[in-house]
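Scrolling down, you'll hit the structures one after another.
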Structure I
Amino acid sequence: MIRVAMAAGLLVFGASVVFAQQDLAVKQDNLMKAIAKPFYGVLSATARGRAPYDQAAINTALNQLEQEVGKIAATYADNPKERLKGAEYGPSQKVWQNKADFDSKIPPVLKAIADSKGKVKDVETTKVAVQAINTQCDGCHETYRIKLK
């Protein structure tokens, strides 16, 4: 009877670890989506002429972007050790193998966002901001993001 109870307990514990790992992977994926929404949905769309220029929307997008990018280090503190099922992209194991370098990529992104605030006044300056921010994002994506599909 004790063996059965221990086996059941281990199964429950194992299942909870798997679910916790998936929750962490979901949290990380959701953060990247929260970053992509203001960047691609507002800034990049405006820069490409796919959305009309709207100063309030630009300002809101830059604020949202800054807030969400600031959460990256904490959100990626732990390795989920499992890929998010169905995700197109995911973090490389290099994130946790070289966490200090990964974390060092965040301040330049935040600086590019901060430098863009107050300078974006039209479509042309939006293009400049998008390029500056994207260049810093790519510094991390090229090393620490992998295509899953």
Structure II
Amino acid sequence: MKTERTIEILLEFVDSEITHNANDAYCNITDIDYAVEQESTADGFSVYTFKHPNDEICISENLYYYDSDLTELIVTALLDGGAKIYIDEYMYEDLYIESELENQFEEFVDDIIAQESNGKGDNILTKEELKELKEEYEYEDEDTETA
């Protein structure tokens, strides 16, 4: 299964979303929970913020000197569920968010398959995708397992 689709399935399963559209974050078109951005200090250093788009910057709470701290923070917020995060495409790529979400997919795959197999899901997967995931992750339905 392609990486983009894997991430789409994971984010839909946890009811989270990533947007790269600044209008979503700053024009009140949609509800954004967090915006991740690079800012410059007066003396030319780069720093990073992780905050609600309308909140003022609080240095001790949402300003990061290193971008490496952001990946875990972003992924955790997404996987906790119900988050919509704005992040520029270049930062999304530089922070390896896609790679980390792909790695995290394995933590959720059994729950995704179980939910979709039981018909209790939101039909996140097509029948072909469900079959592919069951085969790839060697998933056995509870009713077919032997004691």
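Values quoted throughout were computed directly from the atomic coordinates according to the rules given, and no laboratory measurement underlies them. Please read these numbers as outputs of a predicted model, since none were measured by experiment. Cβ atoms are built from the backbone, for glycine too; each structure is taken alone.
Identify the structure, out of I, II, from whose coordinates distance in nm of label points 7 Å out along Cα→Cβ at positions 43 and 67 was calculated to give 1.5.
Clearly, the read-out refers to I.
With distance in nm of label points 7 Å out along Cα→Cβ at positions 35 and 131 derived from the coordinates and found to be 4.6, which of I, II does the value describe?
Going through each structure in turn, the value belongs to II.
The value -21500 for helix-only ellipticity at 222 nm (-39500 (n - 2.57) for each DSSP H run of 4 or more, over all residues; to 500) was derived from one model only; which of I, II is it?
Source structure: I.
One of I, II was used to compute mean count of other Cβ atoms within 10 Å over residues 59-66, and the answer was 18.9. Which one was it?
Of the structures listed, the value fits I.
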